[in-house]
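Presented below are the structures under discussion, each in the form of structure tokens.
Throughout, read-outs are computed from the coordinates displayed, never taken from laboratory work. The shown structure was predicted, so the numbers you read here are calculated from the model rather than taken from an experiment.
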Structure I
């Protein structure tokens with residue numbers, strides 16, 4: 001698809017493990033656009049008025065193959081769509097003790113940190129442009145501000 005859709009799957013904790021409830025919340029960039037619920041061997045789409053049947057089928061196909069990872073093994077992470085020139089990338093930030101691993105379209109491209117004065121520094125990886133670095137660090141700061 002030519003637009004980045006974030007999926008948040010609602011999980012329930014049962015018999016010492018997290019399992020999918022079959023309900024998925026969908027966001028376009030950071031705006032809630034609807035939800036998809038799996039039941040009776042088919043998907044029910046709520047919202048998504050701006051999506052045609054083919055788009056909905058693509059979303060359903062993606063969700064049908066979605067595997068929920070074991071939760072205790074997950075690092076704290078979040079992702080978002082990142083527009084650069086004419087291209088749209090999926091940017092994922094994985095937070096480890098004081099470090100932020102930056103992944104673009106599934107490739108680890110950089111490691112960021114903040115110095116004692118809270119200035120952002122790139123420790124390693126591909127040199128990010130100033131605008132991309134600003135966008136990523138802004139998203140990290142906004143992510144923490146919501147808690």
Structure II
């Protein structure tokens with residue numbers, strides 16, 4: 001059986017047009033997958049941060065009650081940290097630079113009274129990209145909860 005030279009050349013590989021089509025499809029799909037992975041990463045980052053802040057608030061409430069002192073949690077997003085101030089003791093914890101804190105009436109802090117209640121109740125928000133969580137501080141016995149935005 002004899003093959004012509006043109007049939008052998010056609011069986012050896014892809015043409016330039018075929019390669020360009022495959023590369024353009026890959027160039028369209030790649031950014032879409034990175035956007036999905038980025039959103040998933042932001043989602044996990046926010047969940048972890050919200051859990052950390054909730055633990056910090058609970059610990060601050062217990063310290064305020066047990067030591068009968070005021071505790072202040074200050075969110076400094078421009079310097080990427082938040083601090084817990086109790087009497088003269090200040091602890092700083094790092095924040096991801098993409099996470100923003102939006103306070104209640106220009107308050108960038110949460111104040112916890114000696115009985116564990118909040119002196120500035122209201123709704124505060126945390127944002128990372130398009131992901132928003134709201135922190136609701138309730139009046140009374142120091143209750144609070146986080147709520148994820150549905151937007």
Structure III
């Protein structure tokens with residue numbers, strides 16, 4: 001059932017995913033990324049915000065901060081998994097790997113390289129601050145809608 005907190009969580013996490021992607025794209029330029037990375041990350045943020053952050057809103061300030069940061073971490077892991085899977089799928093279709101274990105190894109390697117390159121102060125601060133602020137905004141939204 002749609003609620004205001006689900007809608008706000010979805011829109012805000014989609015915006016966070018898009019903005020952080022724009023910041024992170026120069027850090028990932030020599031990795032094989034796809035041109036629609038910000039849009040894909042926004043869709044992932046939309047889903048994570050709707051299904052994870054929105055329903056968990058309403059526990060208070062500390063729970064709101066925890067909700068926002070936890071959702072951000074899950075969203076980051078989902079982004080890494082999706083892009084690693086897309087990389088592995090493209091590489092497999094091009095015949096770069098001899099068997100499925102090579103493909104999975106390449107996917108995990110791509111995910112780890114991406115995570116390592118994203119571990120910069122700008123990206124980390126943007127993600128942590130964004131997740132915390134979104135969690136607090138969800139608490140405010142939930143308290144106003146109730």
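Any idea which of I, II, III comes out highest on relative contact order in percent (Cα under 8 Å, 6 or more apart)?
Comparing I, II, III, the top value of relative contact order in percent (Cα under 8 Å, 6 or more apart) belongs to III.
Identify the structure, out of I, II, III, from whose coordinates helix-only ellipticity at 222 nm (-39500 (n - 2.57) for each DSSP H run of 4 or more, over all residues; to 500) was calculated to give -6000.
The value was obtained from structure I.
Just checking, which of I, II, III has the largest value of Kirkwood radius over Cα pairs in Å?
II
One of I, II, III was used to compute log10 I(q)/I(0) by the Debye sum over Cα atoms at q = 0.17, 0.21, 0.28, 0.30 Å⁻¹, for residues 22-85 alone, and the answer was -0.75, -1.03, -1.30, -1.34. Which one was it?
Structure I accounts for this read-out.
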